[in-house]
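Asks: Please find the structures below.
All of the numbers you see were taken from the coordinates with simple rules; none came from a lab. Given the structure is predicted, the values throughout are model-derived calculations rather than measurements. Cβ atoms are built from the backbone, for glycine too; each structure is taken alone.
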Structure I
Amino acid sequence: MTLFEELKARGLVAQTTDEEKVRELLDGAPMKFYIGFDPTADSLHIGHFVSVMVMAHMQRAGHTPIALFGGGTGLIGDPSGKTDMRKMLTRETIAYNIECFRKQMSRLVDFSDGKAIMVNNADWLLDLNYIDFLREVGVHFSVNRMLAAECYKQRLERGLSFFEMNYMIMQSYDFLCLARKYDCKLELGGDDQWSNMIGGVELNRRADQREVYAMTFGLLLTSEGKKMGKTEKGAVWLDPEKTPPYDFYQYWRNIADEDVCKCMKMLTFVPLDEIAEYEKLEGSQLNPVKEKLAYELTKLIHGEEEAEKARAAARSVFSASAEDAPEKEISEADFTDGKIQVADLLVKIGVCPSKGDARRQIQQGGVSVDGEKIADGFASIEKSAFNKGHVLVKKGKKVTFKVVVS
């Protein structure tokens with residue numbers, strides 16, 4: 001399987017400016033490509049991790065990543081996907097954030113001996129002469145086309161400052177500078193960056209008659225279309241001080257069945273043929289797969305030792321709960337078409353007074369079955385899940401029952 005085919009099979013190709021040319025670049029001779037990161041926080045989060053994984057796949061195939069840190073663009077802030085203007089950061093804060101990003105990224109991307117390049121766009125943006133910049137770069141941008149771009153269009157009703165409107169031009173200029181200095185041929189980024197990336201491709205063509213390309217990858221979304229990586233405590237961070245390895249592990253151990261194989265494709269190096277076997281499983285059969293996903297991701301980000309600790313801690317909590325939990329019985333008659341809704345089960349064993357209350361508890365994230373958090377108020381348990389003797393049902397941290405079929 002070629003690199004392009006693998007990235008596509010993993011869900012890491014969304015749009016390209018020219019699929020045939022991008023395929024040739026990825027599957028051809030070593031070349032330089034870049035991905036930009038605006039240092040708006042002092043840690044990468046799981047949404048950034050897709051970009052880091054793409055860089056790692058590309059580097060393993062022989063290409064040279066350029067990690068561009070937005071020391072300049074970070075002073076403005078990308079309006080894409082934002083309903084309000086971002087908080088302005090100081091240069092000192094941005095410099096600190098960049099150093100944090102660099103350390104986290106180095107776990108997966110090898111920056112030694114020129115195998116990858118780090119650049120900061122503050123090096124060329126902060127000393128620009130405004131009039132010269134408008135004459136050289138601004139002349140190539142149509143305001144009408146910019147306002148039609150999705151990243152700006154959704155902000156027009158709420159208000160878009162001229163300050164923010166410069167962001168697309170700045171990001172486009174980044175690509176021009178990297179193409180001139182490093183012969184960078186390709187920009188990669190999340191699908192929400194499509195408009196900005198087209199700007200860079202067109203600027204290179206108009207300013208230097210240079211052909212460069214762009215490719216986006218899908219954002220990390222749940223099966224319901226919501227951004228993944230959010231918890232009640234906030235974002236899932238790569239910094240262990242912000243999201244401890246055990247909490248990080250548990251987040252992935254408890255994701256929805258529908259998301260587990262997709263996340264394994266996008267966020268790990270587990271071979272695709274192995275994942276194809278997991279895609280045949282359902283229900284409680286997916287629990288070991290979720291454990292593998294949680295372990296692999298925790299190992300990639302926090303190292304093998306922390307992954308082993310998190311897995312052992314999760315297993316000990318689960319086994320201790322199972323050993324000490326009181327037993328509740330349900331009957332064969334409680335199943336319909338070989339299933340029982342979790343809400344019905346909670347009412348049947350006396351954990352909740354009504355199905356409405358049970359569904360509220362589930363939707364608030366307070367219910368788990370066999371260590372898997374239930375998110376859907378209408379979720380069901382297959383009768384086969386009881387074949388091992390019992391199903392462990394937990395509500396909150398204190399209410400735990402072993403449920404058996406009498």
Structure II
Amino acid sequence: MSTPEPELAKFYWLPPMLRPKTAMTRNEERTFLLVGVAMLFAGYDQNVYGFALPQIQASLHIPENQIGPTVSLFRFATFVAMLLALSADLVGRRRLLLLTVFGQAAFTLATAFSQTYAQFVWLQVLTRVFGYAEEMLCIVVVVEELSASLRGWSAGALSAMNYTGAGLASLCFAFVTILPGGWRALYVIGAGGLFFLAFLRRRLPETKRFQARQSEVQRLHARIGGALEMVRRLLAEHPGRIALILLIAGAWGFAVGPATVLQNKYLQQTLHFLPWQTTLLAVPGGLFALWLNILMGRASDRIGRRLSIFLMMALCGAGYAFFYSGFQGWMIPPLWIVSFFAFFSADALMAALAIEIVPTAYRATVGGLRYMVEIFMGGVALWLEGFWYDKFHAHGPAISVSLLAIAIALAGIFFLPEPAGRVLEDISPA
């Protein structure tokens with residue numbers, strides 16, 4: 001008796017021009033959505049702080065030269081998040097994704113009720129422990145579950161979902177002056193969505209590639225005690241490749257950390273945009289950037305992941321350099337759209353490439369290391385932005401200094417293997 005053909009995905013949630021060229025099954029589509037929607041809420045949660053920063057700053061009495069250093073404190077969460085993500089190579093992707101989404105929801109809700117600066121910082125650190133681990137694992141699941149011809153599209157689609165979350169945060173922020181509790185209501189809204197996702201994610205299956213390696217991983221865990229040994233083996237087997245990934249991630253994170261976190265504050269404080277004007281820029285501009293992100297991800301399956309990342313990083317650096325240079329008027333919307341689109345696209349494609357070029361047993365570990373280094377170096381740059389602000393007495397030039405580090409990231413891209421269109425086991429045998 002022949003096995004019935006799997007039902008194909010319909011993609012009713014995407015316009016035809018943005019759908020993948022290769023067919024996807026309904027099960028693959030469901031898995032993609034169950035992990036991908038988390039990227040939407042990650043985009044929402046992380047951008048709430050950026051949009052509502054002037055209101056949070058006034059409410060909690062945060063000094064101007066502590067804006068960047070405050071975000072750098074949030075980013076220390078990456079160290080704990082890395083341990084969570086790393087453990088997914090030992091206990092499975094599904095189990096960790098259930099834990100991370102619930103933890104992120106709980107501490108997002110608690111943030112809404114913080115009464116002091118210290119409470120706000122600690123609650124956001126805990127929120128990001130789970131949120132950062134969630135992001136690390138989402139791309140691992142998508143890369144492992146989808147075929148080679150879909151990986152670039154999926155990276156672009158995840159990036160688009162992340163930006164959709166940022167657009168949702170912008171829409172909610174437009175009403176910040178009339179919402180009960182002001183900026184606090186924005187965190188309550190985000191927590192509600194995360195709790196709902198946690199409920200839906202009960203149906204998320206374990207990835208097939210992890211199931212195939214599960215017995216071997218369990219033997220490894222029993223024999224040598226787990227996560228730290230996993231890192232040691234990874235560095236011993238692929239030292240040059242891992243060092244280059246982390247160098248690129250660190251330089252990229254240092255370059256774009258201040259530029260992405262402080263852009264909405266710059267719009268409101270330096271360029272004198274009102275909350276509704278910020279939303280008017282972010283929503284239509286973001287829809288255009290979303291469309292471009294998915295197309296760029298799909299294009300990377302044809303022209304190569306490395307070339308796509310190089311182009312997007314270079315475009316991001318140039319766009320933000322002009323955005324923070326003091327331009328006014330009609331130049332601001334296109335510069336903002338180009339810069340934000342290029343950032344999300346380059347970041348998503350680099351995240352995919354980093355885990356495409358290592359074996360199954362190490363993908364969550366490498367994804368976590370890359371993300372930790374990127375976020376941590378962004379935190380270092382944000383900390384330094386406070387010192388540079390004291391020197392320049394303006395956020396524009398203080399932010400622009402960090403952008404120079406993009407040159408280091410660009411120099412390293414073409415020394416990595418090209419994974420586009422190749423089966424994962426052919427790139428790096430499991």
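Asks: If relative contact order in percent (Cα under 8 Å, 6 or more apart) is computed to be 27, which of I, II is the source?
Replies: It must be structure II, since only it matches.
Asks: Determine which structure produced the value 41 for percent of Cα pairs over 33 Å apart, calculated from the coordinates; the candidates are I, II.
Replies: So the calculation was done on I.
Asks: Who wins on FRET efficiency 1/(1 + (r/R0)^6) of positions 182 and 382 (r between Cβ atoms, R0 = 41 Å, to 0.05) among I, II, i.e. which is largest?
Replies: Structure II comes out on top.
Asks: Starting from the value 12.2: which structure in I, II was mean count of other Cβ atoms within 10 Å over residues 110-117 calculated from?
Replies: I
Asks: Using helix-only ellipticity at 222 nm (-39500 (n - 2.57) for each DSSP H run of 4 or more, over all residues; to 500) as the calculated read-out, with -24500 as its value, let me know the right label among I, II.
Replies: II
Asks: Work out the source of 3.9 here, i.e. which of I, II gives that when distance in nm of label points 7 Å out along Cα→Cβ at positions 94 and 246 is computed.
Replies: Values: I: 3.9; II: 3.3.
Matching structure: I.
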